[in-house]
Structure I
Amino acid sequence: MLIAFTDGRRRVCGPCTGHGDPYACPRCASPRSYTVRGLCDRCTLQDELDAVLGPAAEAPDGQYARMRTALAECDHPRTALNWIRNSYSGRLLASLAFTGRPLTHDDLETLARSGTRGDAQTIDYLREVLVAYQALPERDELPARIERHLARVGERRPEHALLLRPYVRWSLLPRARRAAHRRAGLKHRIRWAYTRINLAAAFLTAMRERGLALADVTQHEVDAWLASGPGTHYEVRDFVVWAARRGHSRDLLVPHRPKADPEGLDEDSHWEFLQQCLTDTALPLEVRTAGAVLLLFGQHVTRIAALPADALATVDGHTVLILDRTPIRLPEPLALLLTKLTRQEPPGGWAANSPRRWLFPGTRPGRHLSSTVLARRLTAHCIPVRPARTTALVQLAQDLPPAILAPMLGLHVITAQQWRRRAATDWTAYLEARRGEPVGRQATR
């Protein structure tokens, strides 16, 4: 800052006149923070970490020491400072560190199960911070979160626990784990399991209110329950099929949830949207990249948001994208877009402070962008998500057999066969109609 004049009335800075910079941090000479007094954000953060972690961070190789070092050296110290000072999870960390006990996942899980749902969310957020900064090892969140939800449902409906526990353990959990290799978002798989647990409990409760045990339920009661509720009731099919196979109930029929046929785009509109994503620099980079992957490969937004950074690789000098098991060689414009995306500065907050693991980093520590947020951004820029995905999958299914399409895009082979049938021209109905016509009438055509 030019705070003085020379004899020639020329402006000079403070150090040239023998005065220190009044806006510099007295400890490290960096610019002072406008949110705290006297020091910069990083020095204030170090003081806060010493106050919060205290003696627990003195052991050189301890978990708190590793976390303190990583947070003190993060790229955006103000984000960490605001978290420690103003968040519930930051205050929870202070209280846990005060005990001096080493933190474990089991301790946090016990706290999460004993509190309210809001307390569990706070603890899960703290767990993400601890894992991102190497204070705790990574764990498989899927079974832990599902088991926690099962315990909560069991507390509310203890009379159903004997049926729900084996259903979750031997049916839901194995399938949820098998879906992990398809790179669907963790939140999507957890919600998938939550829905089936809740519907199984609701179905059993409704039958109990009618005075029926599961073994006594008839098809009439099932149909009445399905008709009395929303379309999500059809998801109880999963539980009903499992119960019948295990001998807990009669053979009951629950149809698959009715779905409207997906509507696609016409070919010209589809390619116009793709051209816009590849060339329009006015669009945000993440919107262009996600839109291009959606329009070319028909990926669900949930899987696009969860793409890790190592999904983009180089094989034999060509840029490839690994959506499942088969590397896909990318056209040059899309390869440039994805490469540029990996090199851009992450947004502020925890995304900038966490190690880069995702193509679309989110605001939570160590997590990718929410699929809901990504879908909203695409829609805000007039990219129709569902029609675009439908058109892309139909076009791919026309050119590739299901055996190749499934491992390339991460689809189940049955799903790939369904898209193949949708894309193929079906002449069966036409030929049957022709057989029923008089011969003379066929000849006139």
Structure II
Amino acid sequence: ASGGGTAVVPGAGVATRAAAWRALRRVHGDDAWSTLAVDSALRRTTLDARDRAFAANLAYSTLRWEGTLDWALGQVLTRPLDEVQPDLVDVLRLGAWQLLFGGTPDRAAVGTAVDLARAEIGPQATGFTNGVLRGLARARDRLPWPSTDDDAGLGLALGYPAWIVAEARTRFGDRAAAVLDAGNAAPGLTLRAIGDPDALHAELRAAGLDPVPGRFAPEAVRLPGTDPAGLAAVVEGRAVPQDEASVLVTRAAAAGTGPGSGWALDVCAAPGGKSTHLAELGFRVAAAELHPGRTRLVAAAAARTGHADRVAVVAADGRAPPWRPGSFDAVLLDAPCTGLGVVRRRPELRWRRNPADAARLAALQLDLLERAAPLVRPGGLLTYSVCTWTRAETAGVAAAFLAAHGDRFDAEPPDLAGAGVRMDGEPGVQLAPDLDGTDGMYVAAFRAG
């Protein structure tokens, strides 16, 4: 197997491992998202910046390589891993990542794992932890890694379940390994400028940062690993953390309709990045969200960016939209999906999803798209996007929609400023981190006749 991430130097002993372990317990025990779990765990510590970075990297890397670590631990365990108590499994995973991928000396990796087990679980866990991890250190160079020609083998080498490898090979062919490998890279931070991007660049440089323009969208600004919560531009509404792929989706939804030309509907609006961007592009926006609690996120985003007067937030089910046919000049459906295009920032998603999810979600996506279609006025644009790349959720949904509604809608290539690849015979464009440096989003556009 290849390396698992950034080589690390051991931090402040058990304290850094404990922070990472608490984040893993929230992810595995409470189904929390890793970003929230890591932030919560780090807020409870007094670690300095270097050790906080170590703990965050350890948590994210362990989540990313979870399946590979479980397989390696299974080679030295004398009982199935699922018979080990879950909190102890996470201790073993942290130690295993350091042994296999982290560049941590064996003695430090094993010793700190034992100390962590003692502190968080109890002294009864120390002998087992020591034995398993010492066994893994001894066996490391002779683990029976399968061939990467097989889906399971490539999955172990790149940190994915075999079914995702099979999906990637179906979707990307020879690019599959590159796409999956790029999904393991830290994404950094991308901001969408509110107003003048040059002014945002100047503000960030004055704060000692090194912003660079996005590759495709003029309002996108990329930064190396920076915490957006600490940026005055974000707190005060002059910038929004948003991947460049999402910025491009919103620009595509506005294409051919024109700024200030009327009303746009964002069908699944939370947390509000695309709704506020549509407002920035001149639309009045109906921002629909199924869950009333999440409507507050959209309203807060609109207020923070100065667009509260242009964004009407509505608690509404996209499967039963409350608007009359032909109400909107532009309709954007950024649909719920498997999320495989955002595993750079949510590494746990690859292990939470299962092979049936793509087909199940594709059925929901098509239903939402068909319910949104009548809301587009003649000549208006219906844009469909998902932050994933499985064939069922991308080309499959687009093709099924056109088969049923091609009498009223014509597919047109979405304007993504040169980003992405239009697969043979497909109406949409697939972005991916290997070629575009963005999240792996799919975008298709349909013009109403």
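Work out the source of -13500 here, i.e. which of I, II gives that when helix-only ellipticity at 222 nm (-39500 (n - 2.57) for each DSSP H run of 4 or more, over all residues; to 500) is computed. Can you show the working numbers first?
Values: I: -16500; II: -13500.
Derived from the structure labelled II.
Once distance in nm of label points 7 Å out along Cα→Cβ at positions 102 and 222 is calculated for every structure in I, II, which label goes with the largest value?
Working: I: 5.1; II: 2.9.
Across I, II, distance in nm of label points 7 Å out along Cα→Cβ at positions 102 and 222 peaks for I.
Have a look at I, II and say which one yields 23.9 for mean count of other Cβ atoms within 10 Å over residues 334-341, as calculated.
Numbers: I: 17.2; II: 23.9.
The read-out was computed on structure II.
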With mean count of other Cβ atoms within 10 Å over residues 358-365 derived as 20.8, matching label from I, II: I
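For which of the structures I, II does the calculation of Kirkwood radius over Cα pairs in Å, for residues 326-413 alone return 13.7? If you can, show how the numbers build up before the last one.
Working: I: 15.5; II: 13.7.
Among I, II, the structure yielding 13.7 for Kirkwood radius over Cα pairs in Å, for residues 326-413 alone is II.
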Origin of the derived value 16.4 (mean count of other Cβ atoms within 10 Å over residues 38-45; candidates I, II): II
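From which structure (I, II) was P(r) over Cα pairs in 10 Å bins from 0, in percent calculated, if the value obtained is 4, 20, 28, 24, 15, 7, 1, 0? Numbers along the way, then the final one.
Details: I: 4, 15, 20, 21, 19, 12, 5, 3, 2, 1, 0, 0; II: 4, 20, 28, 24, 15, 7, 1, 0.
Corresponding structure: II.
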Among I, II, structure where FRET efficiency 1/(1 + (r/R0)^6) of positions 142 and 214 (r between Cβ atoms, R0 = 41 Å, to 0.05) as derived comes to 0.90: I
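Bear in mind that the values in this text are calculations on the coordinates, not laboratory data. These figures come from a predicted structure and were not determined experimentally. Cβ atoms are built from the backbone, for glycine too; each structure is taken alone.
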